[in-house]
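Several structures are given next for inspection.
Derivation of every value follows stated rules applied to the coordinates shown; laboratory data play no part. If you're wondering where the values come from, they're calculated on a predicted model, not measured in any experiment. Cβ atoms are built from the backbone, for glycine too; each structure is taken alone.
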Structure I
Amino acid sequence: MAVDAIIIGGGLGGSALAEQLAKAGHDVVVFERETEFKDRVRGENMLPWGVAAARRLGILDDLIAAGGNQANTWMPYAMGRPSPPRDLRATTPGRDTMLNIFHPDMQDAVMKRAIDAGATVMRGATVLSLDAGPNKSPSVTYEFEGKLLAETARIVVGADGRSSNMRIWGGFEVQRDPKFLTIAGSIVENTDVPEDGAYLCMGPGFASFWAPLGQRKSRTYFVYPTAAGKRRLTGKDKLDDFLQALQSVGTPASWTDGARAIGPLAEFDGADRWVDSPAKNGVVLIGDAAASSDPSWGSGLSLTLADVEHLANQLKGNADWNAAISDYARQHDEYYGALHRIHSWMRELFWTPGPEADERRHRVFSRMYQDPTGFPDSIGLGPFGPSDERARQLTLGIGY
């Protein structure tokens, strides 16, 4: 007998969606390959527009209880000099802050909620294939506890990340930006980075981002243009090089003096990967499987929860699930498209080198601090804020 929904991947997106559907009375099965979630250097900073979605989905309090550190302040540094801090509680519609949380703890907390809501979660299950097409219910073949099994559902949801097999098996064509930024990340301990904020430190062509986790630990990233030459900051033998890279961008000395990076350390290409219209033949994609945004801008967790919220609302509000997933795919293309535009403008503003670009940055930031009206707000509103032609011109300093 077919279930209502099969979800491939039990991380943030898969488990949060499973809870929503199970609470609505649907039969949901989640296949999660890992028996225990591990640190894989993934996003651990949720922007306020993602925190707002977590609040609406009812999972925010559990994320905080699982160790989530609420960051009330956004603080950029330029060449070691702090810019005016942003009080997030005072400048976001729902008075939402950022949330920094260790990724495995976040996954465990949301999966527990899915199980408590009645979803069936099969940990250690490996999905081997997908059978989907017009005029048929999709099904998956999987291996679990040494047995080869199959399951059919009204829909199959791919929540299996950046290297999604569901995306491939479902016949979705992947779009990709050119390689531009490379990002390396690890956890830094014994750091004096203030724990009530999140911090971007911009140096001459490089940047670091700090998401404090509490107890003097921070998930920390180093970002640089790929054209500058790969630094290959991967593996334990590169941890000292990673710390030196963080220091090179004007990071306050007290944050790194006596600090040490603790693995794993990994470096990866930040280019966006996405599919247009991520739903067909009863198969629908969410999270990084649908669109993995450049992690340099920290929108991955928030985009995942936007997907969960929009898809869950469509499925709970429409008995015709084929129509529901089509409506979700249309909505997804709209808000991801807006986010993609905003990030492309920010990339041009922040990373274009030279005196003219420096002058433009000074002009744009001065105007933004005086009056942010009309500018994109990738931190507070993400794709749900301004992203029209006027926003583009303001971001790029055109006409003033």
Structure II
Amino acid sequence: MAALSFPDARAVVLREVRAAMPMPAVETAELGDCSGRVLAEDVLADRDYPPFHRSMRDGFAVRAADIPGRLRLTGEVRAGGTFSGSAGAGEAVEIMTGAPVPAGADAVVMVEHCVRHDDGTVSTDRSAQPGDNVSPRACEAAAGAVVLARGAWLDYAAVACLASVGRTSIQVFARPRVAILSTGDEVVDVQETPSGSQIRNSNAWSLAAQVERAGGVPVVLPIARDTKEHTRAAVEQGLTSDLLLLSGGVSAGKYDVVEPVLAELGATFFFDRVLIQPGAPLVFGSVRGRFFFGLPGNPASTMVTFELFARAAIGLLSGATDTSLPFALARLTQPFRHRAGLTRFLPANVRGAEVTPVAWKGSGDIPSLCRANAFLVADAEKPDYAAGDIIPILFK
């Protein structure tokens, strides 16, 4: 099976999961518990937003045609209050941010640009256009309009929107259960003291954190040993979840038994290698109606391949419509060189609009990942970068 480029491999994941996934179950979440969930219904505005012409500034509500000039002050309106009269020609109404603009007024002049006089007048040397410093009624949303669409992630802004339209509970999609299976005779549980040739099972717990952040429910399974029998039993347990993530055992070594076990179970393999670093020996397929990823066992490889591929699958299984990666651009602070042929995702620190590579010792170097807040993305066709070059970055 030929190795795929990063864009091609990601396209395969999105295509296959979209084509095969069932619609997730729908459940009710309370407002205080819905953050990080995916919306299973359209949310409509219960009234116009704002429900009146709203002042954007502290100042004076006026007729734009009357200024610059000196106006008679006829009253005051605060946020949450009303003004029973209207602003007539040559008149001004003192107004606070968020208050309804009185009838007759079509602009608000900022308090900083006005002078109040002892005779009950206010003057300004500024001119204005109708609509200045005024949010028109329904400019944010008209009554009945969709303010949050089905399939949207509910972040803190979305929670604010739900609260503003009076929703105390909401329909959301059920979170997919994601089985996490670490493999290898060299791997021991976190609470154990490893021998000189063993390592603690960090991958299961980093993956659990990533799954939780991606909207799934992590199910950490016992470590699978490097025998077909033990691995097969563990895989079958993992296939009771909605998605299976395997860590390790997917290379071509003598004791890498994950792919042979999956093949014996009747798996379809969509790819088994991607032209990236870290994480080239990545496996993606399906078996018994469940998708699986065979993630490389080195920690950086596991983390990167999850973010690039498995996160999108979890998003789709969660009912989300947006599975895009959080790429941005930054300017390199120093020259950078890599060998062409692979798209590389290397630890880096972003400060403002600049990015600096973090020194690392390969895909087993967890401390370097802790010192990074992003990955710089080196183009497979561009081996040399100069200081000042613009390069894509992927935030952690």
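Taking Kirkwood radius over Cα pairs in Å as the criterion, the top structure among I, II is II, with the largest value. Starting from the value 3.0: which structure in I, II was distance in nm of label points 7 Å out along Cα→Cβ at positions 64 and 208 calculated from? The read-out was computed on structure I. Structures I, II were shown, and helix-only ellipticity at 222 nm (-39500 (n - 2.57) for each DSSP H run of 4 or more, over all residues; to 500) at -5500 was computed from II. Each of the structures I, II was assessed by distance in nm of label points 7 Å out along Cα→Cβ at positions 104 and 136; the largest value belongs to I.
Tell me which structure, out of I, II, gives 0.45 once FRET efficiency 1/(1 + (r/R0)^6) of positions 32 and 128 (r between Cβ atoms, R0 = 41 Å, to 0.05) is calculated. Derived from the structure labelled II.
In this comparison of I, II, the computed figure 60 for percent of Cα pairs over 16 Å apart, for residues 168-239 alone is attributed to I.
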